[in-house]
Each structure stands twice: as structure tokens, then as C-alpha cells.
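Trainee: Got some structures for you, see below.
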Structure 1
């Protein structure tokens, strides 16, 4: 009798594991052209293409959920979603997310209105300026130190288009964002002649897939990294 109970228990456990293996993984991702684009009938973008290839390779169902970046982080912290597409693996985020190898290396720069160019290495040029950036976005150690030292005031704005508009109409002095997205927005607004980029870039940011640790993220990330290597999708930010 004990032997029968043991066999039944083993079969039930195996079936449960198999069911979990086929559970759709829900990944939060914000609108971030050209990486993620919800403006078309089907969700598209460079990052969407890559993650679909990866999940096809590992044979696991995937669902991408539209979420603002900050809400996606909070949802992951509270185990409401399974992960985040395109997050910078900061030490704080590593507490609740397991990260894949970088699948993109995003160049981040500072932008000002045309004719307002300044040397951002000199602290005296930063004093009193208003810095605009996306809500919840980590701008890197350089900018965060400026903020901590109260060299600049920060205004967080939900969309890049709104951020760019505020810069053009002189409501903010400088913005920090992804070069690829800024180029796209400037073309969309027909404002390429109104904004200029400060050199050199602030940083090259590794962007990864982050999966919630409490949902078995570490084990799944191992499979994802194997697929990334096999498909040659990793990018080196060094």
C-alpha cells in the first residue's frame, strides 16, 4: 500500500512540474521604440524579435504585457508578473530579479536645445539646470551623483515625446535618454534641427531580460542564456 501511495505521489509531482514548465511566462515591457513598439497591430520592435526567438528556442510560451517601466518593476517586486524585458541589472534589482546576458547595449547621452551646448564634465555648467528623464529610469552613476549632490533638479516625465517637447519649448534644460529613441522621436516631431547631443555619451547601458527569482527565474535564466549563446544574440557593453 505504501509503495502504491509513493508511486502515485511521484506521478502527481511530475505532472505538476510539467504543467509549470508550460505555464505562459508574462513579461512586462514599456513602449520604447525601437526596442518595443505597441503602436502597430502586433507588438513589434528589436527586443520583441529577440525575446520571441529566445523563447521559441527554449520551447516556452511567452506573453508580453504593456506596462510603464516603473509599474513593471513594482509588479515584479510584488510577484504580479514573471519578469521584465530590457532592464539594466542594478544591484537593487538583482535582489528580486535574475538577469540574462545583455541582449542590447544602449547608448545613453545628454541632449540640449540647439545652441545650448556645454561641457557636462564641468560641475559649474550643471548648477541650477533642470534635468528631464523617463519615470523610473536609472540614469547611471554619473547623473545619480549629480542629483545626490543637488547640482541639478530632476523632472521625470512619462513619455519621450513629452520630454522632448519640454526641452524644445525651454521648460527643461537637458534630457538624458537612449540615442536610438531620441533619433526616432526627433524625426517623428520633425525637430532634428532643434536639438543637439552632448559628447561624449554618458554611458553604454546593458539591457537584459529579468525574471522574478521567486517564480524560478534563476533556473529559467540559465536556459535563456544558453539560447542567447546558441543564437548569437548577446551584446558586449565593454
Structure 2
């Protein structure tokens, strides 16, 4: 029993096979690109949170060394409006929370514990939480754009395959039709479309085969006519000869 694929015409089989291969390759490329993009964004986020931590450590060095909690609060509130920062917490050297803004965040966020020190003297530490939401948004946006591009590529490929396969199948159809005509006895066939490609060479071979068959049949008919002529002459000669072989 044939499957649904086996019942399809050659044109659709070629088109589906090519589209399947291209879809697999595009899926592989999209998955690899998403992983690569995620790694790049993670590295950028880690670099950014380190830069923010170093900047904050430099800005809070003087207030922490002088135990100026008000100045620490002013610096944190200035940076609190950064959309990427979910939490900033400052502790003094005794682990006392001087000021904290924001929440702890989730597992997808980036965390950094930045010490505040100068010349080997530690004055406190800064706990930072940078939101990882932008990575998820960037990945979703990239996947959406990649799927749109892949869909357009598949549609364009399908259109080109349909046009090219239609041209190929049409030439095969001509060969099939000509073969059926030869099978029915029509030998006056000469197909157009001989070229240097594989199908053109096949058409040329078919034309030479048809010409050879036509030539052999014509020779057979000539030989048959010659045989009948000789047979008729021999039959007429028998009427003029006696049983002894005399006229």
C-alpha cells in the first residue's frame, strides 16, 4: 500500500524534499544563532553590571569612609531610575545595610557583589541586581524575525522549485507522450528541445532511437516487399515450366 508521499507526482516530491532539507537547515541556523546571541547578551550584561559596580564603588568611597549615610542614599536614588537595575544595596564594613533600593529579582537576573575599598582598606560593599528581562525580550524578538525571514525564504524557494520543476516535468511529459505514440505505431516523431543538459541529451537519444526504429522498420518493409516480389515471380514462372523443367 502506497503512502501519501508515494502517491504524489514527481514535481511535488522534489518540491517537498527540497523544502524539508531547507527547513531543517534554517532551523539549525536559527537555534545556533539564538544560542550565540544569548551568550553575547549575557557577556554584555555581565560587563555592564561590573562597570556599574565599579562606578558606584568610586562614588560611594568617600561617603562610606566618612559614614555619611545621607550621601550614600542620594547616590543610590540617583541611579535607582536606571531601568536595568532592579536592586542596589549598600552595606558598611560591619555588614550593616546603609541603604537599599529595589527587590532581590529572579534567577534570570545578573548579580554582583562589589567591594568598596581603597589602598587595601575595605569600607563596605555594594550588592547589585541587573534585570535579565532584556535578554529574553531580545531572544524573542530575534526568533520572531528569524521565523519571518525563514518563512519568506521557504515561500520563495517553493515558488522557484515549482517553476523549475514544472519546466522539467513538462519535458518528461513530452517524452512519456512520445513513447506512448511509438508504442501505438506512430514512428514519425521528433521531439524538440535537444540541449547539453541531461534532459536535452535524453531527448536527443530518444530522437535517435525513434529514427533508428523507423529506419529498421522501413528496411524490414522493403525486404518484405522484395521477398513478395521474388515469390510472385517464382510463382508465375511455375506456370511456364513443365514437370520436367522445360518451357
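Derivation of every value follows stated rules applied to the coordinates shown; laboratory data play no part. Keep in mind it's a predicted model, so treat the numbers as computed, not measured. Cβ atoms are built from the backbone, for glycine too; each structure is taken alone.
Trainee: Out of 1, 2, which one gives 2.4 for distance in nm of label points 7 Å out along Cα→Cβ at positions 121 and 137 as computed from the coordinates?
Mentor: Numbers: 1: 2.4; 2: 4.2.
Computed on structure 1.
Trainee: Where does the value -24000 come from, among 1, 2, when helix-only ellipticity at 222 nm (-39500 (n - 2.57) for each DSSP H run of 4 or more, over all residues; to 500) is the thing being computed? Numbers along the way, then the final one.
Mentor: Numbers: 1: -11000; 2: -24000.
Among 1, 2, the structure yielding -24000 for helix-only ellipticity at 222 nm (-39500 (n - 2.57) for each DSSP H run of 4 or more, over all residues; to 500) is 2.
Trainee: Using the calculated result 84, 38, 29 for Cα extents along the principal axes in Å, pick out the matching structure from 1, 2. Please list the in-between numbers first.
Mentor: Values: 1: 84, 38, 29; 2: 154, 35, 30.
Computing Cα extents along the principal axes in Å on every structure in 1, 2 gives 84, 38, 29 only for 1.
Trainee: Compare relative contact order in percent (Cα under 8 Å, 6 or more apart) across structures 1, 2 and report the one with the greatest value. It would help to have the intermediate numbers written out before the result.
Mentor: Details: 1: 28; 2: 16.
Largest value of relative contact order in percent (Cα under 8 Å, 6 or more apart): 1.
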